[in-house]
1. To test your reading of the models, identify which of I, II gives -11000 for helix-only ellipticity at 222 nm (-39500 (n - 2.57) for each DSSP H run of 4 or more, over all residues; to 500) when calculated.
2. Ranked on distance in nm of label points 7 Å out along Cα→Cβ at positions 25 and 121, which label among I, II comes first with the largest value?
3. Matching task: 11.5 is the computed value of mean projected area of the Cα convex hull in nm². Pick the structure from I, II.
4. When FRET efficiency 1/(1 + (r/R0)^6) of positions 97 and 129 (r between Cβ atoms, R0 = 25 Å, to 0.05) is compared over structures I, II, which one is greatest?
5. Which one of I, II has relative contact order in percent (Cα under 8 Å, 6 or more apart), as calculated from the coordinates, equal to 20?
6. Once distance in nm of label points 7 Å out along Cα→Cβ at positions 73 and 145 is calculated for every structure in I, II, which label goes with the largest value?
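What follows is calculated from the coordinates using simple rules that are stated; it is not laboratory data. Here the structure is a predicted model, which is why all the values come from computation and not from measurement. Cβ atoms are built from the backbone, for glycine too; each structure is taken alone.
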Structure I
Amino acid sequence: MNGTAHGTIGAGTGFIVAQSVQADPTITLLLVGIGGIGGLIPDIDIDGKLSNRITFSHTLIRSVAQLIGLMMIVYTILEGTGREKWLGIGVGLAIILIASQIKQRHMLTITGLGVLLGGISLQEIWLILLGIYIIVASFIPHRSYTHSLVGIGFFAFIAHYFQASISVDGVFLTCLLSYGSHLIADMKVLPFNKRGVKFFLPFSSKEF
């Protein structure tokens with residue numbers, strides 16, 4: 001199933017939850033938005049359709065990092081003395097070399113690290129867990145752990161702390177149901193899906 005359909009189902013889930021908790025229009029809109037995002041989250045893995053949409057272009061990040069490395073080299077040549085100069089040149093060259101190896105597939109990991117550091121800075125547990133989720137997702141194949149009971153279980157922890165942080169009823173349920181709706185919509189029993197979902201990873205790789 002494509003991303004638009006997943007997002008639409010997730011948003012519909014958020015609307016249903018909003019009605020069940022008798023939310024006002026503002027909270028209803030919030031839950032619909034959260035549901036739409038929750039319905040897309042499982043596709044955040046390295047080969048998923050969502051990963052490239054939430055990350056910057058690797059060429060942009062690579063160019064910025066190389067420019068920083070070059071500026072460091074120029075600065076240390078002009079201002080540095082003795083050992084400090086050679087150290088600055090070495091670090092600048094290392095930055096340029098490492099940046100040249102950045103590919104698009106690395107951007108999801110970098111994004112996850114950014115979310116993790118943001119969570120640590122803000123002392124928000126749900127952001128820290130989300131950062132960990134994104135980092136792990138950046139190393140696993142599409143339709144693997146993010147499409148399993150392990151994935152939905154971990155996301156439930158994120159949703160729990162997210163609701164606790166913003167104190168809005170229905171957030172946890174919306175996150176959980178919209179995420180689950182994605183997995184159900186990707187099941188092989190539906191005629192438009194050639195592949196199924198491996199619910200029981202790592203214990204079983206059988207597709208459903």
Structure II
Amino acid sequence: MSEPDPAERTRRSYDAAAEDYAAWIGAELAAKPLDRALLGGFAELVRSAKTGPVADIGCGTGRISAHLAGLGLPVFGIDLAPRMVALARRAHPELRFEVGTMTDLALDDAGLAGIVAWYSTIHVPDEQLPRAFAEFARTLAPGGYLQLGFQAGEGVVHYESFGEHAVALDFHRRHPEDVVAMLRRAGLQPCARTVREADVGGDFPERTPQAFVLARKPG
């Protein structure tokens with residue numbers, strides 16, 4: 001029997017660990033003021049550019065969706081793992097969450113004012129990432145914004161456990177300039193790139209610098 005593809009491994013892993021992951025990650029954004037500032041800037045740009053929905057792609061438990069909704073954005077979430085979507089719906093019943101994949105979005109062309117992919121492209125292999133970026137470009141309206149968050153660096157880190165749960169998760173670290181080049185090839189215009197040093201203390205220690213790229217679909 002062949003091994004499941006990377007997307008299927010990711011889905012199974014997050015479904016298996018969903019409850020414990022939700023309990024662990026819930027307070028993470030509150031501990032990252034610089035990250036909140038970047039999301040705030042994204043929200044302000046989207047509000048000033050045009051009206052329309054914002055997709056939180058790879059939304060997980062819906063925590064980023066809820067934060068953006070609190071900033072006044074009409075946001076909904078999409079995630080690969082049904083169990084994560086169920087937890088997001090339970091935690092944030094006022095918002096809409098759907099099961100889906102970023103490499104084949106069930107969304108209309110040019111219908112989104114914004115997209116956030118906050119540490120979700122990290123599980124997408126290099127050979128599939130251009131397809132995801134092409135889907136982002138397809139579904140963004142002209143003038144719409146994309147905000148990415150990911151671990152900076154190179155190589156793949158593989159995890160086989162999360163707490164007491166067996167998982168099979170690959171974390172792809174990438175150089176911001178490589179991501180920028182892929183976004184340009186997808187037809188998106190990079191606006192800003194930010195790298196902050198790893199936060200090695202606190203409840204959510206990091207091993208690598210963290211990268212954030214903001215891009216825009218030409219209008």
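1. Numbers: I: -22500; II: -11000.
That value comes from structure II.
2. Working: I: 3.6; II: 1.7.
Across I, II, distance in nm of label points 7 Å out along Cα→Cβ at positions 25 and 121 peaks for I.
3. Details: I: 14.5; II: 11.5.
Corresponding structure: II.
4. Values: I: 0.15; II: 0.60.
Once FRET efficiency 1/(1 + (r/R0)^6) of positions 97 and 129 (r between Cβ atoms, R0 = 25 Å, to 0.05) is worked out for each structure, II has the highest.
5. On the way: I: 24; II: 20.
Value 20 for relative contact order in percent (Cα under 8 Å, 6 or more apart) corresponds to II out of I, II.
6. Comparing I, II by distance in nm of label points 7 Å out along Cα→Cβ at positions 73 and 145, the maximum is at I.
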